[in-house]
Structure 1
Amino acid sequence: MKRCYYSILGVEKNAAHEEIKSSYRRLALRYHPDRNPGNKEAEEKFKEAAEAYEVLSDPRKRDIYNRYGHEGLKGNGFQGFSGFEDIFSSFGDIFEDIFGFGTGRVRSGTAARQGSDLRYDLKLSFMEAAFGTSPEIEIERFETCQECGGTGAAPGTQPTVCPTCRGVGQVTRSSGFFSMSSPCPQCHGAGKIIENPCKTCRGTGKIRVKKSMQIKVPPGVETGSRLRLRGEGEEGTFGGPRGDLYVFIYIEPHDIFERDGNDIICRISIPMSMAVLGGQIEVPTLKGKERMKIPENTPHGKIFKLKGKGIAHLRGFGRGDQLVQVWVEIPTGLSREEEKLLKEFARLRGEL
């Protein structure tokens, strides 16, 4: 069972970014493996703190975690501790505090990174889930700024090569036997400096835009089902691929039907006379009403099965069944004549 990320870092849920960073720096100093050689417990605590910081320092991941917890992050493709290499790269400023700057050298090449995944919560009616649907949804994501073409520089100008990293975006700093690569502190990994930023994107090269798209929801989905739309997430950086869009399904309850796997359940009331003598009733199904035979002497709560009248199997062929449970109505508000006849019936059966 994963621990709460806020508890791991020892901060409140409303803690500011600087407080979270400060707490993580303190834990990293204490538990880093190079300060605790051979200490597995310290290494696990370091990984746990690094994972917590990786989530809580990222506004999007933190928002998902606050709303949906660990399962929400897992559903968005987050797999936990990303490894020492990624931690050093992403949080180099913290590890510089641990080991000092030492002697710097340029690292050749800037790694491409896949864009972040996005989440969309989709609410469907019971019938839409049963038969499938193709709704149009609208998402917000960052796209390349058309004003500057993604350079971040004002039109007519160009970014200049960063003098610190010489355009590669990474520097490696050494302290004795230990070397660590991290984003360049001057250009923050971009490899270039923007002296005249684009007014539209404010130098970021990206703007948030709304995008409408039609998606296909297959028959048989249920609450908790997840659709993955590849390449519909955020743009990657340094030539990396786009992230994915995950659509989480929520099904609204139905007035008549309940769902049990691929079967559906409905309850129908019948008069006491029909329960005793038998007859026929109209039963609502997913595709309209059907007549169903009620045999003689049907007890209260009896369940009948309508084969193949349920929900389509999401992965495969065929459908579930419809289960019809009958409820025998007890007559009320009897007239004097009805009461007299019922008493005579009871007398004849020896019940009075």
Structure 2
Amino acid sequence: MFYQKLGGRKVKCEVCPRFCEIEDGRTGFCRVRKNFRGVLNLLTYNKPVATNIDPIEKKPLFHYAPGSKVFSVSTLGCNMRCDFCQNKSISYGWEEVGDEERTVEEISQQIKDSGSEGVAYTYTEPTVFLEYCRDIMEETEEKFQVFVSNGYMSEKTAAFIGDRIDAINVDFKGGKEFYRKYCGVEDNSPIKDALQILNYKGVFIETTFLIIPGYNDRLEQLEKDFSWIRDRLGEETPVHISRFFPVPGFSAPPTPIKKIEKIAELAEEIGLKHVYTGNLPGHSGENTYCPDCGKIVVKRSGYNVLGINFDIDGMCTNCGYELNIAGIEKSTFY
């Protein structure tokens, strides 16, 4: 999908904003889309590298089908090179694509047998295994479909998946300089372009900010990003402020809890109504509070939902406020 023939067996990939021009026999930046005699092929098709059944809260998606289970699917590859990546071994720290295969039909049957309410394309970057996602979606259309993504996709890809997925969590990594220095991306504006397309298509959007102390914790940049989310995606858009933990090869300490709390307060001051503290099990910032009456409407501990106080129409049972919660019919509580 989404490539042009340039002549002389050269092709141009259009799945992500890198628009790699690929010679015959070579791969693009992601290393999983290869030119075979002028035809672009996905090397990881039918080759999942990681599958698991997860709570949807782990994605994290707190406002879509709370308490539900998703069958997570991933293949090798990514279109970024984040120095702080926690899934580096399957994102880009590999040499050969594995030989073990699970066809679309096989994995789709596994998904159906799992009892999960939805399917999540996650762990690495689903944009680069788009065709595998598409075909699994077609075979599991009775399940809801979610992406966990860096958001670095072309407008064509965003429009395509916008008609096929129900929800997405996109990771805001930092300002333009941070993306260039630590993620291998020259221009991060396509991420915001993609988000606006997905928003227009009616995809439920949540965002995550992984706060790395001394790297992407400047309040001025965070204020700009929070304001953009408020103005372009809406003040009810859930935002997760997540604590960083050290990874091999990247020198940064764990994020101080007080810093996470301060940044969460900033997001609320900007006007965002659903701000969460991530990677802090037991913190009060895991709960969903009604923006009107302040009562807890979803109580959590880690990835576990302990109780809800909203009705099937997404209204706070205390004051009747219409909460920004979707996919309720797929929630295990209804």
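No value in this document is a laboratory result; all are computed from the given coordinates. No experiment lies behind these values; they were computed from the predicted model shown. Cβ atoms are built from the backbone, for glycine too; each structure is taken alone.
Structure summary
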{"item": "Structure (1, 2) behind the derived value 20.5 of Kirkwood radius over Cα pairs in Å", "result": "2"}
{"item": "Structures 1, 2, by Cα Rg over 2.2 N^0.38 Å, for residues 158-229 alone: label with the highest value", "result": "1"}
{"item": "At a computed 1.29 (Cα Rg over 2.2 N^0.38 Å, for residues 62-253 alone), which of 1, 2", "result": "1"}
{"item": "Structure responsible for 2.9, with distance in nm of label points 7 Å out along Cα→Cβ at positions 14 and 246 calculated and labels 1, 2 on offer", "result": "1"}
{"item": "Entry that produces -6000 once helix-only ellipticity at 222 nm (-39500 (n - 2.57) for each DSSP H run of 4 or more, over all residues; to 500) is calculated, selected from 1, 2", "result": "2"}
